[in-house]
Every structure is written in structure tokens, then in C-alpha cells.
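> Following this line, the structures themselves.
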Structure 1
Amino acid sequence: MFEDCAWLNEPRNWSLEDGALRVITESETDFWRETHYGFTRDSGHFFGRLVSGDFTAQIKVQARYEELYDQAGLMLRIDETQWLKAGIEISDGAAMLSSVLTDGKSDWSIGAYGGDAASFWIRATVAQGVLRLQVSADGETWPLFRLAPFPKAARYLVGPMCCTPERSGLEVAFSDFRVSAPLGKDLHDLS
């Protein structure tokens, strides 16, 4: 599935082999719009695939987070003012579940993650103007992580995202990337 992706802010060091995308982040990369900090950044690394209409996307993410705001996960993007990034991010000295939903301005939601942050799966379903995020420690059980409105669009870009606003050098491996029709499962179906 990575063969259909294209870079927004291509990093100097990346490779794609045996179904895995490996990335080393560059300095001061981030996605953020205005809220609290007062600045806009659209410099993070995003390897997006075009999707028409509603969908479910999931990916496995492996990284060793070390510094404040180190982050990696999945991004859904309509344009530079409407997007979501979600995954693991370092905040207050811990690897936390993190999602930033942006519709003109960014919000930021974080919470504790009980699994191994160095290796996890994340799934996003967009259907009928609603975003459903799920996270998994094993790729089989998928508890709900976030439910939110998300702008309807004829097309979205979806794919892996990583950033290091405070440094460079986060090494990330992405694998098992899939995009399909929306799953259509009950809200609390963990499969």
C-alpha cells in the first residue's frame, strides 16, 4: 500500500523495503495550527495516499520516543487547515496516546497508554462526517480511543506521520498499512 503514497515534507533519510517504511525525522518538524502557541507549522513528515470517500485505515508503528513532543502515528488530511494526526507522543516525560484534530485551529487530546508505546497499531475510520480512532497493542483487540466529528470530503490523504518539534533523529518503522471501506462495526466492537 505504501507504493501509492507521496511525501509531504520528505525527510532526507527514509527507505521502503519488504513492506516497511523507515524514517529518521528532521529537526523542528511538526503539524500544528495556532491554538495556545500562536504559531502554525506544517513541516512534519507525512506519507499520504489518496482515498475517495469514507474509509478505514490502520498501521503498525514502532519507535523509541525520547524527547518532548517526539511523535509518530497516522494522519488524515484534507488540506493544511483540516486534518488529524494521532499516535504516540511524548508529553510530561511519558509516552502518551495523542490526537490533534484541526479544523482551522488545532485541538490536542492526550491520555495514558497501557501498552508498549514502542510498538502499537492505530486505526481510523471516517464515515458520514464522523471520525473513530482505535488503538491496539496486538493488532487484534481495538479499544476506542476517540470519537469526533470530522469534515466530509470527496477525497482524503491518509498515511503515516512522524515529527520531532524539539530535535531530529527519531527513528520510526511503519508496517501493515491498510486502507479499506469503512468497517461499519458497532462502536464498542473491539475486533
Structure 2
Amino acid sequence: MSKIGKKNIIIPKESTIKIEGANLTISGPKGTKKLTINDKIFSSKIIDSEFKIEPIQKNVDKKTSILWGTTRSVINNAVTGVSSGHEKILELSGVGFRANLKGDTLNLQLGFSHDINFKIPKEIKIAVEKQTVVKINGVDKELVSKIAADIKNLKPVEPYKAKGIKERGQFVLRKEGKKK
């Protein structure tokens, strides 16, 4: 039995879930998200203000248990996304490292001979606080994390002076420099 899959998903007051066969439509103040669950393996129901997903079979094998927990987590991420949203905060550290917003592109100066222009998808909102802090907001946790990872890959943090783009709270293993 899946420990995560057994837990019920609490639906906030401002959010709703509609079940239409295998399709789920989750809506809230931040937006709507559509998901599809495997209705041959799982059944879903809403009891009071809680969403429950259960396997159809009584004896659950390991593969079904893993899928159960994963499906529950994906639905829970969608519920929190449409009710409060997901956010990642990136920090730029290095001399002359800056970020600016120009319309629907993020302009980054990362110590290269040229500026880097990163196109922002429509579903994502990016805000630049100061010039070294970039906030990425959105409804879809997977898309927010992917955009954050793509921006971090433009200039990964190097271990000697910790220059580069990192997430807030990310640990960087520092190395000792050369000795005479």
C-alpha cells in the first residue's frame, strides 16, 4: 500500500475539482489545470471537501502502489498550483551579473561577451527584484521547475567563488583554491 496515495487531498474553499470519467478539471483563483488519470487502475471521488484516489483492485502490487503515490502527488501539486501557485526564486551572484525584463523576454548579463535573452512562456510570470533576484511564478509546478532549471543551466554555479545562478537555499559545495 502506498503511504502517500492513501492520504486525502484537501480542496481549498476557493478551488473546485470536476471529475468527468478519466479527466479531472481543477480550477481555482490562479487558473485552471486539466489532468488525466488512468481509470482502468484508479477510481476517484470527492467526499466533503476532500479528494480521494483509490486503486480498483483490492490487492495492490508494487507497480500500482508506485503509480498511486505519483498520481496523488501530481493531483495535489495541481490543486496547490491553482489555489496558491508555485514559486521559485533564483539568485545571480557574480560581478556584473544582472537580470532585466524586456516585454516577454528575460535579458541576462552573465559575464559573457553578449547578453542572453530568455523567452518567457505565456503560462509563467517572471518578476525581477533588484537586479540579482528573479522570481518565477506559475500554476504548473513542472513548468515552473523546468523554466528555473533552464535559466540555471545558462550559468551553473562554479565551486571556487560560487559565481553563477542558483536557487534560493541551494547548497553549493565550495572548493579550496590553489596554495603556494
Structure 3
Amino acid sequence: MLMIDHILISDDVLEEQFHCNLSACHGACCWEGDFGAPLEEEELETLRRIYDEVRPFLTLEGQAVIESEGPYAYYEENQEYGTSLLPNGACAFMTTDEKGVAQCGIEKAYRAGATDFKKPISCELYPIRASKHEATGMEALNYDRWDICSAACSLGKQKQLPVFQFVKEALVRKYGQAFFDQLEAAAKDLGKV
């Protein structure tokens, strides 16, 4: 376990290797599971604010769910908000490309210049899950092992890419460049990279 500022980082974030392999999984993390993508409090209003900008990039089914239920739901079991889901369990913001690979409609809108919001940070950070202990204000970054990502683990090993380096852009987005630089320096000092 490593600590930088008020953030605890599990050893797996430094030691495990990962690189998404969409040709193998087709973005299954967007439709597998029981809950929508976890959302931070400020992202709730953001999803409402950007919906009109993102709407043209979504499927008709996704639009219908969001317009009837809203862009997010509260998941009692997890005690957190997450993106709304389609009846089949897929994220309401999910689209697919011509090869059937899942894509984020929010990110498609962002890349097209239609919105200033890239996508929920939990999606961009995956396979790292961030959790906050409200009483202490401490955050923890843990590596989330999921069997649907076995091809990503194999590709990560082949590329020798530690999890934290795979999600560098997301870590910088959430915690800043200085945090990432400290994390990378610590990984080097510990002989993890």
C-alpha cells in the first residue's frame, strides 16, 4: 500500500499490468454488471447539463431511457449513483461501432466537439476503482479484477504496462499531474516500473 497526499493506492495498481483489448472483449464493461458506471456528485448535474449536446450521439433506446428515468439512478446496494441502464443491463450512454464494439456516446460527443465533458471519471479510470471514506476524507485506489478483462490483462503483460500507466490520463484528470508524477516516482523507487 502506498499513500500520496490523502490517497491510498493498492500495490496492485502498481504491480498488475493492463491494456484494454477491445478486439477481444468488444467493450463488455459497458453492458456487463448489475449497476451503471459509478458517478461522482458533481457529475450528476453535469450529465443533466450536457444531455442535449450528447443526445444525437446516443441510440434511440438510450435516449428513451434517459428521457423517462433520467441520466443516472441511485443504486441502493452500492449506496452510490451510477449511469442509467437499458432493460438489458447496458449503460444508457452506450453505442456500438460498425464492428459491434461498445463506445461511450458521451465520449463520441466530446471527440466531435459537441460537449466539454469527456465521460464519467470512473469509466476513464477503469480498471481502477476510487472510493472515498467520508468520515476521514481518505480516498483509496484499488485494482478491480473482472474476468471479462482477462484479454486486457494478457495484453498488458505483453506490453509490460502497469495499470497506473494505462490510466495515466484519467489519473491526471482526477488528481493532477503532480499526483501522477509522485505515483510514477514511487513506482520507480519500489522497482515496479
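Taken together, the values in this text are just the output of simple stated rules run on the coordinates, not laboratory data. Model, not experiment: these values are computed from the prediction.
> As an exercise: Rg and Dmax of the Cα atoms in Å, calculated from one structure in 1, 2, 3, equals 20.9, 70. Which structure is it?
2
> Out of 1, 2, 3, which structure matches -11000 when helix-only ellipticity at 222 nm (-39500 (n - 2.57) for each DSSP H run of 4 or more, over all residues; to 500) is calculated?
Computing helix-only ellipticity at 222 nm (-39500 (n - 2.57) for each DSSP H run of 4 or more, over all residues; to 500) on every structure in 1, 2, 3 gives -11000 only for 3.
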